[in-house]
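What follows draws every value from the coordinates through simple rules; no lab data is involved. Given the structure is predicted, the values throughout are model-derived calculations rather than measurements. Cβ atoms are built from the backbone, for glycine too; each structure is taken alone.
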Structure I
Amino acid sequence: MDETDLRVAPAAAPSRVTLRRPLVVGHRGAPAHRPEHTWSGYSLALDLGADLIEPDVVATRDGALVVRHENELSLSTDIAGHPEFADRRRTQEVAGELVTGWFAEDLTLAEVRTLRATERWPQLRPGNTRFAGREPVLTLTEVVALATSRGARVQAELKNPTWSTSIGLPLAELVTAEVTASGALDDVVLQSFDAAGVRELRARLGAAATLVQLVGSETTYDGMVTPAGLREISTYADGIGPSTTRILLRDADQTMVGVSDLVAQSHRAGLTVVPYTVRAENTFLPRHLRRGTDPAARGDVHAEARLMLDLGVDGVITDSPEVAVRERAELEAPALAPVRPRP
């Protein structure tokens, strides 16, 4: 990446670049405390103060929209224990990657409803395993209804919409139809890593929709974070959702080496910035914020959230909504404190 496109500044002196109150987005609910994409997890995220909850959306064989992190179901459900689906296990290419397992597009909604959610990362979050097997797979409509009943919104990620269309399940079209028919467009932010999918959403939904282009940490996304790339994104999206490592820069050893000016550059392009994913476990944090050597142990996630907010992001996507809520309150506290006259 050209240094003129994304300059590196010292990490010690961040500056506030926006006056808007940053949003807290419960990533897949509150997966630091409950299995992801469950009713209890989403409810807990709202209890903890999240402004939005973030489901990932895939389609079933009959075109229903369900919330799972990926279309392959074995990591986050108990499908492997269902003998009636044993013959559905197969290998296929998904968006350029070879995947083996059970796929949402091979099951009807009624069949998916027989599955129960499990903890996707039991080795990192063993406490969540006690909730496994209790809750069914939810639909996008159910998640939107939960959020709006609590005065919150939804930030839904479409998983591989271009690939989904190629197998006869036009995800962008299906999502557009559902949110418009339900009158929920004002309550739903739509996002994807798939730029063609986000462009299609803009074409289908027009200016009324709030759309976010997700930006991964992989080098294939480098062009998106140049000034020209950001200007291009601004022609079809309202904001970006970059990996946290696009802002808090790390080397191969996971040592933090600086802070990029991506937030400021995005704001100059008229884009909001809501990075993903602030997580508490050591394995996800920069090396200086880890505590001990256990990858599953909790590090200083408060420091990471605080630095993100100090840098002027418009929100954070997090597995631990309570952390971002607390750091936001601390950031706002000086502004809310009464001004006392000097003696």
Structure II
Amino acid sequence: MIDRLVDEIIERYDALSEQLAEPGIFAEGGRFAEVSKAHADLQSAYDLAREYAEARTSLRDVEVMLAERGLDAEMKEFLDEERAQSQETMERLEDAIRLATLEKDPRDEKDIIVEIRAGAGGDEAALFAAELYRMLTRYAEHFRYKHQVLSTSESPLGGVKEIVFEVKGRGAFGVFKYESGVHRVQRVPVTESTGRIHTSTATVAVLPEAEEVDVIIDPNDVRVDVYRSTGPGGQSVNTTDSAVRITHVPTGLVVSCQDEKSQLQNKERAFRILRARLLDIAQAEQEAQLAAERRSQVGTGDRAQKIRTYNFPQARVTDHRVGLTSHRLDAVLMGELEEFTEALVAAERAEKLAQLAGAGV
């Protein structure tokens, strides 16, 4: 019941406030930081709960007065209005309070590593993958996030077979996690001479960047190979063994980096990507969504699997998870993804509220 939840929120907040006022809290290691964070995290729910409790008290007082005999018509009308206002306030706050108490995903605040890979469609898929990279980095710039390419594998026509890049900024994972999956494009490829529309795909995986404390990699579990860079670069290309390939033997994950001239920098980047992939696999296992190589996020890349379709002949973009269609294709490809993110956030909240309602909260 919402009344019980409101009382629990207020009691919990008051208890944390009392703990923060204790003189010895600073002397107990990291207790102050822990209690302070819990107190701050509960602030929004507490403010809503206090407003609800005040309306509830007002409603009870009004009900008592309305039960009295001998009320004149003017007073009864005033009390009826007060009752309606209190009831409206309580109804308005119910869902907001439930949402405020939902456990936040601790990964939402993390920096991310994004992996884009060309799927079905050959060179056209690689060109589309490059467009998705530009779209997502422009979206990152909208939030003033910093981004940097960690690894690339280019295709002959100027697309990318694979590109891995990082995005740094508070809340990056919470914003970009909805981009994970298969993106499908329908258009006439530049290589098509008959004007026939083709369907191609690219997969996007958005991984919260793992700290060393999140994923501990046993040195005995990895094999590090060095080789000469083969792609575009400076004078060191094909002259020094600066490229690095890391193989995580227990999982079979392989990460290669060659974009930097320094072998040390390439190795550091490769380990960061490996940690993010291992964390993603571990979290998928915890959520009972077992899938090797992030398959739970991006599927197989087949044309039939998709989260979003970009249809060029009709200048439209459709997100299949929420059934939202936009006819602003050019703007979307320029990184204007807000309407999709907002719709997906709303759908996620509605699902969580439905689960709470089913649990009787």
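Points worth noting:
- Among candidates I, II, the computation of Cα extents along the principal axes in Å that gave 75, 44, 42 used structure I.
- When mean count of other Cβ atoms within 10 Å over residues 178-185 is computed for each of I, II, the one that comes out at 23.4 is II.
- Given 7.0 for distance in nm of label points 7 Å out along Cα→Cβ at positions 82 and 274, calculated: source structure among I, II: II
- helix-only ellipticity at 222 nm (-39500 (n - 2.57) for each DSSP H run of 4 or more, over all residues; to 500) derived as -7500 - corresponding label from I, II: I
- Once distance in nm of label points 7 Å out along Cα→Cβ at positions 42 and 322 is computed for every structure in I, II, the highest value turns out to be that of II.
- When distance in nm of label points 7 Å out along Cα→Cβ at positions 170 and 202 is computed for each of I, II, the one that comes out at 2.0 is I.
- At a computed 2.6 (distance in nm of label points 7 Å out along Cα→Cβ at positions 26 and 250), which of I, II: I
- Which of I, II yields 20 [relative contact order in percent (Cα under 8 Å, 6 or more apart), calculated]: I
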